[in-house]
1. Output the label of whichever structure in P, Q has the greatest value of distance in nm of label points 7 Å out along Cα→Cβ at positions 319 and 335.
2. Have a look at P, Q and say which one yields 26 for relative contact order in percent (Cα under 8 Å, 6 or more apart), as calculated.
3. Say we calculate FRET efficiency 1/(1 + (r/R0)^6) of positions 311 and 351 (r between Cβ atoms, R0 = 35 Å, to 0.05) for every structure; which of P, Q gives the highest result?
4. Of the structures labelled P, Q, which one yields 21.6 when mean count of other Cβ atoms within 10 Å over residues 55-62 is computed from its coordinates?
5. Can you say which of P, Q returns -10000 when helix-only ellipticity at 222 nm (-39500 (n - 2.57) for each DSSP H run of 4 or more, over all residues; to 500) is computed?
6. Which structure, out of P, Q, was mean count of other Cβ atoms within 10 Å over residues 23-30 derived from, given a value of 15.2?
Structure P
Amino acid sequence: MNNIFLILGCAKQRWQDLEIICEYVKKTYSLTTMLMVNKAHKEFYSVCDQVIEVDLSDQNFIALASRLLSEQKVSGGLLFADQALLHGTKLFEQLGIVCDNSELGINSYSKLEFRRQEKRYFSHAAKTHYFVPEFSKVNSLQDVHAFAVKYPDGFILKPISEGGSRGVLKLHAQSDFGAAYKQVECYQADGLMCEQLIPTFREFSFDGVGDISFITEKLVATGAHPVEVGQIVPAELTCDSAEKISAHGRLMNLWVGQQLGAFHNEIAYLESQGSTAAIESNRRSGGMGIWNLAEKVFGENLFHRWVDVAMGQTVEHIPLNATGKAMSCMLGSRENLIDDLTMITAQIQEVLAFELGPDIELFSLRWLHTQPHMLPSIPQSNFDFLAEACIYCAHFDLSNQALYERVQRAWDKCLYIGMKEEKCA
């Protein structure tokens, strides 16, 4: 009988985070790591002892998983994907291992249930300093038109249960609703919803595990597809603004039943009003390397702390004091690239590090795609980029926007150099 640490779900692009988790589990707790995941990618087999392909959303998942684990002793586990919340917490309760509230987990998985929980809360609580958007489930194009009439200043049309900005559209009175609806029809089976547009704001996330927390600032693309293109740790905020965002983040944790585990709560800050608005809540670590950025500036590996919590250890509150600034940037494609960059990825990384200059450290470059022709010209989700770069500056001299633009200029230049040298080879 193996002593197992069970991980439910993992997105392909997060296999390196999975590797951090598995290495720590083996080194610290001497457990066998088992991953149950919807689709098993080759990278998973290189970091986990056992990988089992299974539909996490299957209504019979608990019974199936119980049979697969009948000869194992499960000592701890993590829910590493949103879909794992559907049945994973119930499974963990049945196995007798540490997990957060199972009943409220649906409020994190379903954006519609989250809004309903928010509405219930504010039906008997003051909305001082909180902006609460109106919302509605939509079942047809006619429903979208009806919502647009109520909110002519704009609204969001999105799937009820998707991540990575997939299917999220920002619309206004002049938008082509028919074309927009066609773009999201593929998500109709799991449901669609509309939300009132939050007025002009800066976007942040309240991140952490257990009682350990920090605030990340986000850079978001303009236009119809509000895709996140950058993450910055620590966020640049006044003490008052930071406290408002943190308070809202803790409130969101309450709504989704988070107490011990990881959280990534996306929050808008309306500077002109001094108020906050919830965007969405996640009972997992944030994507786009957010915890890797945190380790760089705070010196604390939150993946390790998450495993410790899952193993029943008491993780004391740790004050996080930042040294320098770290940023992750999504790096897009461009016209006239060669069909396959696989053979020159190492060369591109070297050139990118050089072009950034001596005051900016490129400490991670994750390739998401190496075939540019497979990507849309305008990214519609976080899966429509070539790569994700994580950089670090020991000083705060550059503004966030200036730092982001510097990375993008360096990326454009190194892609050009890569193309040129490949063609001459």
Structure Q
Amino acid sequence: MGRKRSFFLLLSNQSIASAGDIFYLVSIISVVYERTSSVFLVSLIPFINTFSRFLGGLFAPWILEKGSLRSILASASIGKGLLLMILPALLLTNVVSSFLIWALTVVGLIAVFDSWITPARNASLPRIVPRHSLVRANSLMAMSDQTIQLAGWPVGALFIVLFPPGAVLIGTSLAFMVISFLLLGVRIERSDASFQTSSGPSMAAVLQAGWKYVWKHRPLRTMFIVDGITSLTGAIWIAALLYVYVTDVLQENQSWWGYINASFFAGLMIGGMLCFRFEKALQIKARYFLIGSSFCVAVFTFWFAFPASSVFALLISLLIGIPTQVQEVTQISLIQIHTEEKQLARVFSARDVILTSFFGFSSLLVGGIAEVVGVRNVFIMASLLLTISGLMYVRYRNVLSTSAEEQELST
């Protein structure tokens, strides 16, 4: 009963925090565009968010060594709330430059906190739920994330219409601080004994430990290489590329960009539900789910480049989302199983750095590539990369398992 209560408190904390992240970004984007009318300045917000998360992720292992996972999750939530309190006061002034500088600074610092929260949360789950329930727990976490992503942006936009941006920021700030108290009821086993004191290893040793551990263990090394490949293809879903896709391939108005995004997130939700429903099959045949989902994403992405109609493109977008989520849930569960408990935070910190850096790098390149070869060919290239990731899983399928016996043989 205690484990179940701890998990649902952590899930509630994550859900409210995810909604808060969307609401504060909608508010800042709205104010920046209203006061500057600059698309470039608005585009700086996701860039700074990604870059700051990458920098924060580099130092996350050292931060996570300095306290219990629960205290770090709570401190980060409180820190995000306090940072957001600065912006409503600046809205009362008419100095655009001051608000812009502070807004971008707050976005960057909150992204740093998020770079600590994600690995801490993923490292906490194996200490809260039993191993045989990890797939179910990760599925619920994923469904929560995607539900918030699907509903959060339109709800956030509605809040901006109904309430002043300053009020939305204050409400979000208070929510971040209040949800930190939910973590008081979360019991994370052995977390309080896992952090290092001042006599522990040096910062350099801690920052390198996770990467060395990943490289030493073939299952983790394989999954992290695939993570890098799939992160490169993730940039095909950025707004700039989808705008061109909607115009050039579908020949529709820009509202279809929103429909495609909604369809993709709906697919992610369905994928999470399927993982939850078939958790036992996924645990037993994890490697085959990884292989199958990888090739499905590759095939559907290629198909997305040649839709028979605009409605068909929505269906394909939905189909891409389903195996994408199955692959993500399966992979997180396998990482949790193949990693020693004391190394979990370090390993997930390294993974977050890979995902963020490769996605950020790809986001910068994909627009230029689309201008040279055309947007349709970008999706074809992405499908080829995804096929390579599937072939890697086929090549190393024998080291990917959920059983303790096979795990020992694969390291």
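Every number in this text was worked out from the coordinates using simple rules, so none of it is lab data. The shown structure was predicted, so the numbers you read here are calculated from the model rather than taken from an experiment. Cβ atoms are built from the backbone, for glycine too; each structure is taken alone.
1. Across P, Q, distance in nm of label points 7 Å out along Cα→Cβ at positions 319 and 335 peaks for P.
2. The value was obtained from structure Q.
3. Largest one: structure Q.
4. Matching structure: Q.
5. Comparing all candidates, it corresponds to P.
6. The read-out was computed on structure P.
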